Structure P
Amino acid sequence: MCGIAGLIHRGKSSDVGSELTAMLQSLKHRGPDSTGFALYGEPRAGEYILRFKVAEQEDMRHGFQIHDQVKERRAEVDRRLDEMGARKVREDDATEYAYRYLISFDGDMKKLADYVEDVEGAEILSIGNALELVKDLGDATAVSDQYGLNTFQGTHAIGHTRMATESDVDIRSAHPYWAYPFNDIAVVHNGQLTNYWGFRRQLEGRGHRFMSNCDSELIAVYIADRMNVGDDLEVAMNRSVDELDGVFTYVVATADKLGMAKDVMAAKPMVLYESDDFVALASEEVAIRSVFPHEIDTYDPYEGEVMVWQS
């Protein structure tokens, strides 16, 4: 079933961490297994936020051996960053197994990302000038508290509450998905793509990597691939409605935009609220009312509709 949500403030920063936490918590009934956030702050010229993990949450219950392995893996990630010329400006321990680095780097980002992910157990969740992607097991309040997201200031954000149906309950299978190795592109999605494997093979043939078997990750990589060859976000999204088969509603974010697309059958729900300076959208109206409890007018997008908003 799953729940998706997004919001964007036009022309200003706001408390998007606490706002998205409230929206996702209200959708807990749609997906109690894991929660994910893609949060967008002020872009940093020449600097990137690297979010990565070196183990799963459940791994940490397996005694001292895994704790030693986690320390060794993190040390190896640090060594490889240094070897590639990435300078750590700041580092924060989000959890025992997940970390946040601010790095300065002017080299080949794909080579850097590939080299880091070659460390056993390491997975990059996101690299971005503006994007920070956080996902873990538990509901929105638990994940937000664990990672200190309630104080996050930014312009826009998207998120997901997951009910595991076809894959494991772990961080790797949680959403959102970052479009590796492209800066600042993330997607949340409700639905199912029927031409997933064919499109995945095409994108892998173009050099893209996949960390999961989740069709939401394919949408992220598809959008990034189209933008990499010259499409703007809205053009790429309209093309996706024509080329991706199945029933789906997805929300995509870039460094300065938020977009929404529904397939031509419009089988998956989406509710929108829009004012001159703020847009909120979610699988259910209750999520929007968690941010705007007063009387507001909402509406449902049409079948096959694509909409994009600028921060």
Structure Q
Amino acid sequence: MDYQQLLENIYQEILPYAKEGKQADYIPELAKVNPDQFGMFLHSIYGETASLGSADTRFSIQSISKVFALAICLSIKGDELWKRVGREPSGTAFNSLIQLEIEKGVPRNPFVNAGAIVMADILLSHFENPEREFLNFVREVSGEPTIDYNREVAESEREFGYLNAAIANLLKYHGTIENDIESVLHFYFLMCSVEMSCRELSLAFLAFANHRRKFNYAGISLTASQVKRINAIMQTCGFYDEAGEFAYFVGLPGKSGVGGGIVAIHPLQYSVVVWSPRLNSKGNSVMGMKALELLTTETKESIF
């Protein structure tokens, strides 16, 4: 498969969508990002690579960080994790308070904001320095030691994070989080603020694409079975109330972020990342969704 030519062809096909949607302007720092950027990087488990556009430009990975948090929490807690967070698709927005209240403070899955806030709480309880440990894991799994938090983005999210604060308070009311609310939110926003490029994310997610290879990074170990289960949760929950659409049109496990990034993996074949800041009404990249749909259409391969 000539992935490079395929990516170039895909880009030409998605150009009509280049002005659709808008960046996540409810986070002031993200509103400053030039929305007319596009990057894509594919990395096969056999070492093949293909790159397009701004593939080396770092951006705020936002909710893609939740996959890293899940990997660490699952390594620490094992199946005990599922007593505090569910595994079911949400069918609602990623920041829904209504669903959390109905389900008595147990988040539907690790990828909705409530679930990720619980995971932040777990990491705060487990590590003496969770900020350092989380970043060390991301750096090692991606092979890039210069990856860092963007503290201006984190502060911007906290300043206007009223809904996430409400979620954290509701979790605290139900006894789902143990630590101080402000500490949990601070760490949650920091995790979301990590900046990576398409190339770096693609390499990091090879660890999830190839469950036959030992998963052990910065002291975080997962079994092949646990890696496959993370993939299953990405497949069913990675796109919130657009998860069904992504499964239907793309057919790969994946995770999106409101920074405009989308990562997807084809198990035992490749990981691929697309970045384009203009989002649809569900908070997913317009061009990113279309690019990945065309990728699996043209290759005639998905997990189905």
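Throughout, read-outs are computed from the coordinates displayed, never taken from laboratory work. Since we're looking at a predicted model, the values are computed, not measured. Cβ atoms are built from the backbone, for glycine too; each structure is taken alone.
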- 3.8 is what came out when distance in nm of label points 7 Å out along Cα→Cβ at positions 104 and 128 was calculated for one structure; which of P, Q is it? Q
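Determine which structure produced the value -8500 for helix-only ellipticity at 222 nm (-39500 (n - 2.57) for each DSSP H run of 4 or more, over all residues; to 500), calculated from the coordinates; the candidates are P, Q. Don't jump to the answer; show the numbers that get you there.
Working: P: -8500; Q: -14000.
Label of the originating structure: P.
For which of the structures P, Q does the calculation of Cα extents along the principal axes in Å, for residues 144-295 alone return 49, 33, 29?
P
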- Query: Here mean count of other Cβ atoms within 10 Å over residues 40-47 has been calculated and equals 14.8, so which of P, Q was it run on?
  - Reply: P
- Computing mean count of other Cβ atoms within 10 Å over residues 16-23 gives 15.5 for which of P, Q? Q
- Comparing structures P, Q by mean count of other Cβ atoms within 10 Å over residues 96-103, which one has the largest value? P
- Kindly point out which one of P, Q the value 0.75 was derived from, the read-out being FRET efficiency 1/(1 + (r/R0)^6) of positions 176 and 256 (r between Cβ atoms, R0 = 30 Å, to 0.05). Q
- Query: For which of the structures P, Q does the calculation of Kirkwood radius over Cα pairs in Å, for residues 112-215 alone return 15.3?
  - Reply: P
